[in-house]
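Multiple structures are listed underneath, in structure tokens.
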Structure 1
Amino acid sequence: MSRLLDSTPRADGFRMPAEWERHDRTWMLWPRRPDVWRQGAKPAQRVWVEPATAISRFEPVSVGVDHEQFDNARALLPPDVRVVEISQNDCWMRDSGPSFVTDDAGAVRLVDWRFNAHGYGLPAWDKDDRVPRKIAEIEGVDRYRAPLVLEGGSFHVDGQGTVLTTRECLLNRNRNPELTESRIEEHLKDYLGAETVIWLERGLDPGITSGHVDDVAMFVRPGVVALGLTDDPDDWRHEVLAEDLAILERSRDAAGRSLEIHKVPLPAEVVLTEDEAAGIDVVDGSLPLPAGFAQAATYINCVLCGGGLIMPTFDDPADAAAAAVLGELFPERQIVTVPGREVVPAGGCFHCITQQQPSGGR
């Protein structure tokens with residue numbers, strides 16, 4: 001049984017745990033849109049199997065699938081990955097799916113954010129907006145319906161009261177034009193059980209996600225942040241990330257700590273070949289992406305699961321260096337690398353296609 005609650009997580013003593021805290025499972029959705037994924041989403045589906053399989057080594061995985069794709073997904077995914085029939089418009093579980101919250105007694109609830117396809121980015125998002133409610137019913141957990149258009153990739157939490165986000169995304173007029181920064185901040189605190197919001201300025205994807213923070217920075221543990229950076233002043237990302245670094249250097253978290261910041265190198269941008277561009281539409285669904293279209297890639301868009309960290313790779317010289325840095329930052333985790341090139345042109349990577357369900361408690 002799942003109830004719709006009329007209070008807020010913070011008022012009820014709930015908080016969103018950090019991603020390194022214990023999970024019951026990871027949720028994903030199955031790619032299918034031919035206007036987003038090339039060749040009828042077949043290459044994307046093959047790629048989805050790899051992170052799902054890798055995550056399942058460390059914790060249970062559930063994949064939501066449209067009814068017409070059920071047999072296909074079940075045949076491609078390994079037997080220990082649960083396949084659940086959930087209709088959806090697209091496969092960004094981090095963004096259309098719920099954010100789970102817990103209390104210190106171990107109870108788990110979820111936050112059902114309002115979703116509008118990244119600022120009306122695609123022609124339909126009605127099924128996506130119902131995904132959190134369906135997961136609440138499947139798992140039998142109560143839910144909060146937040147009065148805020150927001151995607152899960154637009155913030156990170158440290159589990160101890162601090163939220164990391166970007167103004168580029170959450171203050172974008174295509175999300176909540178009627179809300180001020182201070183009102184949005186109060187909603188974040190109420191629905192994530194937080195006390196402090198650190199506002200970075202920009203992300204690395206101004207087009208599709210309007211600058212999600214999960215391409216830029218992530219909490220490693222309380223008081224510690226990993227930030228993607230490039231030392232090349234001719235790379236347009238250098239200015240964006242240097243600005244975000246300066247903000248982090250002068251910020252304090254909810255506990256009053258200055259942040260310890262670790263730099264993770266960036267790969268080169270992913271530049272579409274003619275085959276990769278074929279059949280993919282731009283954000284408004286009207287024009288095909290051209291060959292030569294470049295999309296920023298990042299290792300920050302990775303997944304923490306059980307004792308593992310699933311990191312995307314891009315056939316780039318920085319792959320090994322990034323894996324080494326993340327290995328030092330997460331010495332207790334096994335670093336598993338999975339090719340991520342197929343996902344990036346649509347605006348995200350492995351963090352964007354997953355959502356963790358925490359076990360509850362601390």
Structure 2
Amino acid sequence: MRILFLNGSLEPGHDGVGDYIRRLALEMQRVGNQIACMALYDHYVIQEESNVNKLKYEGHLIIRLPALWPEEMRFERAQYWITKFNPEWLSLQFVPWSFNFRGLPFNLGKRLGLLGAGRSWHIMIHELWVGMNHEASVKHVVLGMMQRHIIKKLIFGIKPKIIHTQTLLYKTQLARLGFESQYLPLFSNIPNVRKDKWMPSISDNKPGNCHCKAIYLVVFGIIYPGVQLQKLACDAFQYATKNSVSVVLTMIGRCGSEQERWTTIWKQAGLPVEVLGVRTSEEISSALLKSSLGVATTPAFLISKSGTAAAMQEHGLPVICLSPPWNPRRITEDNLVLPDGIMLYEEGNLEYYLSQKFDSSLAVKVSDVASQLSTVFQNLI
């Protein structure tokens with residue numbers, strides 16, 4: 001099959017959905033599909049870029065259209081490339097902010113409807129709308145109402161044969177809009193280097209080992225504000241004192257404005273901090289492999305769409321969800337099913353969390369997702 005993935009940006013390491021597409025595209029091609037990827041609103045290029053002259057080496061077509069171009073110009077070029085590639089499927093990887101810096105791509109449904117006329121459409125919903133939780137500000141509730149309207153128009157505009165999403169919450173919200181969707185699990189964007197090549201054991205950093213000198217708790221990516229980190233820091237200090245070990249907080253990637261606050265709180269508790277910043281995929285994998293517990297600040301209702309949580313599980317880490325209050329309207333906790341290996345943090349239970357194990361063989365694989373998606377496309381074509 002000829003499949004074209006569409007999203008906002010394809011800058012490696014700077015766009016989670018872009019990285020997701022790049023990895024999925026390689027796997028989809030490996031199993032026999034012809035693949036192209038197109039960024040419709042890329043802030044990281046100032047002129048059109050494509051690898052059309054490098055396909056022999058890079059495998060699949062990549063086109064990037066600058067966000068600074070006028071909308072008319074971007075979609076004219078998109079039409080040119082779609083006609084040239086002639087895909088059987090157009091797969092829209094949707095996040096509202098990917099196509100408009102305010103998260104309000106009002107004309108997207110109309111534009112895409114014209115762009116893909118006569119072709120089969122698929123939508124993967126990575127993000128829906130803001131303001132769906134009780135704690136949301138009035139500003140976010142109003143913005144979310146506009147985004148919800150845009151999403152309805154988008155789905156009506158392109159009439160997808162299938163809609164996928166990564167969370168049960170989003171499935172419920174889409175059903176309330178009148179749209180049936182299916183669950184497509186998220187895989188990690190960070191391959192496990194131990195699976196790709198031989199590496200020595202690092203079990204000496206695991207709790208319970210008599211030679212263990214340090215325990216590493218790892219945070220990867222953006223840290224959401226409002227987290228009560230002091231409670232976890234207190235638990236970590238008590239664990240460190242009881243077991244005569246260091247409990248190190250490792251922060252990887254672009255953690256955002258909260259990074260300084262977290263560093264201060266952890267150090268004030270008398271505990272060491274390791275700030276790694278932006279690293280290569282291999283370096284991130286190595287840091288995750290030496291860790292004992294993942295810390296996620298994504299709300300529990302949305303944890304299954306967290307690429308960082310997926311990366312932690314890919315590396316065998318149990319994950320605690322340490323998030324600010326986030327309770328969706330008209331959804332009760334009875335509807336929440338936490339994925340395997342994800343635990344809601346409760347003060348005083350750090351020793352229990354550190355004792356847990358997660359079998360990385362149970363983590364979602366990109367090959368599983370590619371196989372599922374290929375089968376769906378083949379059956380609906």
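Here, each number is a calculation from the coordinates, and none is a lab measurement. All figures in this text were calculated on a predicted structure; none of them were measured in a lab. Cβ atoms are built from the backbone, for glycine too; each structure is taken alone.
When Rg/Rh (Cα atoms, Kirkwood Rh), for residues 106-193 alone is calculated for each of structures 1, 2, structure 2 comes out greatest. A value of 22 was derived for relative contact order in percent (Cα under 8 Å, 6 or more apart); which structure in 1, 2 was it taken from? Derived from 1, not from the others. Structures 1, 2 were shown, and helix-only ellipticity at 222 nm (-39500 (n - 2.57) for each DSSP H run of 4 or more, over all residues; to 500) at -6500 was computed from 1. Matching task: 66, 49, 39 is the computed value of Cα extents along the principal axes in Å. Pick the structure from 1, 2. Value 66, 49, 39 for Cα extents along the principal axes in Å corresponds to 2 out of 1, 2.
With FRET efficiency 1/(1 + (r/R0)^6) of positions 290 and 346 (r between Cβ atoms, R0 = 25 Å, to 0.05) computed per structure, which member of 1, 2 shows the largest figure?
Top value of FRET efficiency 1/(1 + (r/R0)^6) of positions 290 and 346 (r between Cβ atoms, R0 = 25 Å, to 0.05) goes to structure 1.
Between 1, 2, which one scores greatest on FRET efficiency 1/(1 + (r/R0)^6) of positions 138 and 178 (r between Cβ atoms, R0 = 25 Å, to 0.05)?
Values: 1: 0.15; 2: 0.45.
Between 1, 2, the highest calculated value is found for 2.
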